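Please find the structures below.
What follows is calculated from the coordinates using simple rules that are stated; it is not laboratory data. This is a predicted model, so every value here is computed, not measured. Cβ atoms are built from the backbone, for glycine too; each structure is taken alone.
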Structure I
Amino acid sequence: MGRTRNTRLEAVIQESGLSQRALAARFRAVAAEHGASELRSVAQPYIARWVAGAPMEGRAPAILAETLSRGLGRLVTLADIGLANETESEPQPPAWSDDTLTTLVTLGRTDMDIDRRRLLANSVYSVAALALPEDKWFEQAADRARTRRPLSSYMVTAQDVEDVREMAALFSRRDQKRGGRAGRTALVAYLRSEVAELLSGRFLTEDIRRGMTSAAAELAYLAGWTAFDAGEHPLAQRWLTTATKLAEEAGDAPLAGHILRAMAHQAVDLGKPQEAVRLAEASLSSRRYAQACWRERSLLGVVYARGLAAAGEKTAAVAALQRAERDLSRAHAAQDEPNRVFFFAEASLAHETAATLRDLGDLKGAERQFRHSVRTRRAQFARTHSVTLGYLGAVQAQQGHLDLACDTWSQALDAMTGVQSGRARETVVQMRRALSPFRGRAGSQAAELDAKARAMLQSG
């Protein structure tokens, strides 16, 4: 069977006004910037074969899109050049060396395409991709971004930065109230279109560039966090990696620490304690912790404690919990705090402390802390409230208090009304597993609760 000519790629090359020889030379230069040594031999015949329909492998599609973007002065996506499906057969883990802006747009398109997203959902959470680059990479990130060539003539303003930050705050509050599946499509669409275009523009000052890049990093973090909450872990991993890169390009060390903390949290939940500890240590290193506000320091510290507990390091985990408590006690309303930590207060610390104690085998201590979290949480945090109740019921059941657990789980199911969260849904799955030995007792509290839980899962 003959190849199908890539007419989209051919048209964009013609629009750029570049000969295939000139395009190949520029391609090699861009590849060298990204350290893609495997592409140093690309010459005019490669371009001709790609136009003729020959498949592309590895990083070649993304680098070709970036090369054409620079030549045209506008953003060119893989879809624009007929290469959106080139890497679908084997989704690759995120690469720290890939161009951040190209990755942002490509990942956004994948997230919004049902078929590609399904393919990614069926791929694996990559432990290998959790390996962080050397310190030198992080140190040079801001310089690399500063010298990135603009792809449009639009001059980004301080008001543009403020607008993006307002949208990030809106999506963050919606996530806390309704869960990660609520509003994700709008979030990703805004990020891959308007925000990506702003990042590809020109900046009057370095402060505006940093501000816009930081605001984009917060949105990319939310895209990753909401995917994590929805249970789409490979997708979340890619977004969180991209968000970390953006935060480093902005020179926003506390935000980078916040995102690495989320990656550590994901690793704990997926049963990867050693990786969780390593990521949490990175979130606490150097400027990431030192420049963070007290509330954010406490959040970083309590996730570190969770990783240590999951890894069986009890003494270190308890010490990390104590430091997290001290840090939060120093936070106060008069401090200048980033919006991203608005949710982290006494109830959140109690929830994470309880999870740490549970993993250390202290079920009574965990129950006390989960109860404290339930009592002190404000009403707008419905998603986390329902998850906390689910965890509390599980701890009560583990101690043999089934009637008490059933009462708690019933409250959890009621709290989940309107919540769209994979983590909340998982607590229902675990609830049904714990109730399975008692399902045959017709008319019992356990049997009635199980039926209610089954109906909720079916309705979702």
Structure II
Amino acid sequence: MILGSIAKMKHYSTAISLLKQMGLRGITPSIVTLGILINCYCHLGEMGFAFSVLGMVLKRGYQLNTITLTTLMKGLCINGEVRKAMDFHDSVVAQGFLLDEVSYGTLINGLCKIGQTNDAFQLLQKMEGQVVKPNIVIYNMIIDSLCKDGRVMKARDLCSEIVVQGIDPDVFTYASLIHGFCSMGQCEEVTKLHCEMADKNIEPNVYTFNIWIDALCKKGMLIEAQGICNLMIEKGQQPDIVTFNTLMSGYCLHNNVGEARKLFDTVDEWGIELDVWSYNVLIIGYCKSRRIDEALSLFNEMRCTNLVPNVVTYSSLIDGLCKSGRISYACELFNAICDSGPPPNVITYNILIDAFCKIQQTDKAFTLFDQMLERGLTPNVSSYNILINGFCKCKKIDEAVNLFREMNCKNLVPDSITYNSLIEGFCKSGRISQSLELFSGMHIGGQPVNVVTYNVLLDALCKIQLVG
């Protein structure tokens, strides 16, 4: 059907227009045609119109089918109305309609995506007692959601339960579990899962191997990570750009940018194209190692390709230049992206504001802060902390206090860094009573008081005693 093809091409408005023309010509729509119309309205977020078409279906005496009901539930879910989808489910079930695995999968997926894993699990249990039984796809949704919630053992137990029921876990089941255990830093459990997969003749895919490699890299187990990469190749799975980027990131994270560069230079031998992340990983690595000229060289090389540096690229270079004392060059780069590059974000501004504060040029820092506001960006707690600390170091306490008050007006909650900066500023300016008042405010506001706070106050009080 032409209308169905148009809808599949996501030209929903066109399909709706054609359907309206059909109505004007006196052509009676079939249940299939009305189902397409409902689907189009759902994808456009016009749920009111979608349900009005449902009314047309009932008015014409058509028998409602599972596809139409599922389409409406999916529409509610994709438009952020999962609760209404659940209410609709309850309503149609109460009227005796039978739903299928796709219907329940739609609802469970919607619940999982909004973090309502417990509700999804309850719906799963309801299914288990009905004629329609959950399949591996539905179980995978729950297992994946449990893992993302950090409830990995619960997910593991559910996997064991479905095996008892005669349902075989697949590569996606294991991928979720591996990701979950990796996130918890339990690499030994990942090894067990890999052995299980081998026993069941389930071959890990590249995605699964990449998760494992990433976890090992983050733990500093780079030899093991490289070993898993080699195992992947032995299993006939070719590494992709994510594999290389993950390994490079691991080497850079543990201050071995040389090995990262070797990997970078071998990517094309695999017939794989480097992406923006590949360059960013290495640029960040060079900047972290204070090898800023090599980072700039790589940046220039990147611009000669068809890859467009993004805000992370520029922010990393600006940070590296600032930390190397080349603030004027950092400003040139910053001005370049303000004029024609990817617009700087709050992180970019924070980097440059911090650099000016550290060389006690708070006027320039504050100008940048104002510019950030003019651009419609919202400063975060870190933005205020940097500037407050900078003002305190320059003994501009009143300016720092004004920013502190501004934070409260904007519902930004000051943290221990904010308080410590102000307390130290008050102490060094001889305003001990105000520092003690602020210290009491930390307790009242439930802010954590750390060793730094006590040390600053004790040092100031001891100096007063010595002077006395």
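Observations
- Identity of the structure behind 11 (criterion: relative contact order in percent (Cα under 8 Å, 6 or more apart), calculated), options I, II: I
- When distance in nm of label points 7 Å out along Cα→Cβ at positions 9 and 377 is computed for each of I, II, the largest belongs to: I
- Source structure (of I, II) for log10 I(q)/I(0) by the Debye sum over Cα atoms at q = 0.07, 0.10 Å⁻¹, computed value -0.62, -1.08: II
- Origin of the derived value -21000 (helix-only ellipticity at 222 nm (-39500 (n - 2.57) for each DSSP H run of 4 or more, over all residues; to 500); candidates I, II): I
- Answer label among I, II for the case where mean count of other Cβ atoms within 10 Å over residues 161-168, calculated from the coordinates, equals 11.8: II
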